[in-house]
Structure I
Amino acid sequence: MIPYQIRSVQLINLVRDIKNGTLIPNAYFQRNLVWRDIHKKELIKTILLGYPFPLIFISQGGIDVEKMTATSCIVDGQQRCDAIESFIDGDYKVDGRFFSEFNEAEKTTFFKYEIPVCEIDILNTDTQVLDMFKRINRTSNSLTNIEKMASEFGATYFMLVSRLLADQIEIKDDISEDDLTIDPNIPSDFIEWAKSIDIEYVNKLLTDERIFSKRDVSRKVNIQYTLNLMSTYIDGFYNRNDKIEDNLNIYADEFEIKDLLVNNFELTSEIFLGLDLNDKSPWYNKANFFSIFIYISNLISKGIEIDLEILKTRLENFEFSPEYKIAAKEGVNNLKERQLRDRLIREQLNDLIS
């Protein structure tokens, strides 16, 4: 049994530890910050009313006997801690007031609020920490399927490539063993490979706010989208997300064609961005974008030269027939609709690519 103790910690001490770096809120296994202001405000109101606060789980980590310091990390409670810290920093108002507008007595009461904490006596790098995070969140309705999948398959090659393309993994030149934001389970050869490739355009495109909202990115929607693009590149069209988990398992330890795929996606992204379409273009719609991305990607795979000016003109004047519009609005991820959009695109564009 892993030793742990439950005690209360004053809010001021929790925030102080986060700000001075002895408590890490964004460890590698954490989800992205997804709370909206309305959720943050409700939490702050809970504190101001003096109501009970949900338990926060913290792994105590190891002690640096030379520096006489200890670094802990939050296992569960990141969103709540961010809500508190951002309120103190003045990011939003609660009941019409910023924290800076509180009087001294109000600030003192706020800082003295007692937060229940479960301190787990385990190293931050221990694999059991990640397992605890998964178990705590496994039955949570607040986690989407892709967030659970990103955690479950986080260090597999196929998932790592998708996270890299979707700009949701950071590759640093110098990685410190004490940097808890870096997943220690990422293979060193993957890190070296990631440093050597060029993904400027694909990173830009797969985080483009004309396609993916900030909330989409925070909820890893663009990772699932990227996984589907990758799986379609490999397997052709299929129904919904059916091929994703298959490929996550097949390419768990190695992904032999990763260079070929990444180079193709980088060229595809460069071409699409080079079209410089109007910000309101229907091709930024997720279903339309998926179809045109795969279409351009297939042309590149066949070595077909693409005339950007002709392609841009044809996309701007594309005839979105009633049949196409339905396939881009209803059941957009079904096999039938994906195939239909692809066929209609090819019918209008294939004779225009030189």
Structure II
Amino acid sequence: MTRYEEMRAVLGDTRMSSDITKKGFPSPRPEEPKQSLGNFTQMDPPQYGAVRRTLTRTFMVKNIERMRPRIVELTHELLDGLERRPRPADLHAHFARPLPSHLICEVLGIPHADRDLFQANSAAIGDMRLSEGQAYSARTDIAEYLMQFVEEKERNPGDDMLSDLVVNRLRTGELSKEEIAGMAALLVINGHESSASMIGLSVITLLRHPDQLHRFVTEPEVVPAAIEELLRYLSIVHVGLRRVATADVEIGDVTVREGDGLILPIHVANRDPGAFDAPDELDIGRESRSHLAFGHGLHKCIAQYLARVELQIALPALFQRFPGLRLAVPLEEVSFREENVVYSVNALPVTW
């Protein structure tokens, strides 16, 4: 199932289940998968809709737009720090990773000081070389750590997402403390990995396409479209989204039977020539917003707009601050994280 239209149809069909415990679900690891409490990406309606709606307000466009000044401020603080570092500097460690990490911690209302715990466990969860038990344990460690903040917000609520969930969902009995901590853990994990990967890989990609980089830097109006094109072109989730059919479904000219598992490689669909002209070429001026990098349908990434704004601010600011930015080693010597759910770099040495 690799063509764009068919993959979009599958992702938009409610008869395709995301519940990893259903018989036939194609787990990416050989062991029996365990459903993590509060992980709404593994839920189906109606439970899924009820849980996701609890987060909708936080990630509404108007609320993310209010965060723009803070994202700009934090971006320039990190660039100031990067500029003071001896060269070559690791862009991944000192800019690409801390920016989204700081932001998701601020959204949740938790300290960024404990980022090492988040980063180590987030990396373990995404590492396909580890067992399902190890990944589940890493998710549990983050959720248990976050439980103390759920309890703190119960005593002293503030102006943050955890406080909102405690006041409006925990006290009403709609969610348990464990569910809130599990939901927060999911956001922390995704907030540490996906945007960090996109920043680093986008830098490499633009440096390899100097004509496109020139447009990106000199034509501010093209930046939103450029971000969509980079999302399409890179499609950093390379293991494939997974579903299992709960009924017989016709997809294109194929009948998917009840209980059949499907693996949906969105990075392949985003290079489908039937959907995008010359799909293997980077064209930051093209209309790419229909890409599947954030998924599609009910389970489309809830934090997609936050990710877009981070990239729209971070990448132009980086190249404006360091117009001579370049890799400090040949591309062949850059260490890529190929064994992870989210394709990324382990380090990105740059100079300017």
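Observations on the model:
- If FRET efficiency 1/(1 + (r/R0)^6) of positions 103 and 263 (r between Cβ atoms, R0 = 30 Å, to 0.05) is computed and equals 0.45, the structure in I, II: II
- Distance in nm of label points 7 Å out along Cα→Cβ at positions 7 and 231 - structure with the largest value, from I, II: I
- Read-out log10 I(q)/I(0) by the Debye sum over Cα atoms at q = 0.08 Å⁻¹, computed value -0.39, structure in I, II: II
- FRET efficiency 1/(1 + (r/R0)^6) of positions 239 and 271 (r between Cβ atoms, R0 = 25 Å, to 0.05) derived as 0.95 - corresponding label from I, II: II
- Which of I, II leads on relative contact order in percent (Cα under 8 Å, 6 or more apart), largest value: II
Values quoted throughout were computed directly from the atomic coordinates according to the rules given, and no laboratory measurement underlies them. This structure is a prediction, so every number in the text was calculated from the model and none was measured. Cβ atoms are built from the backbone, for glycine too; each structure is taken alone.
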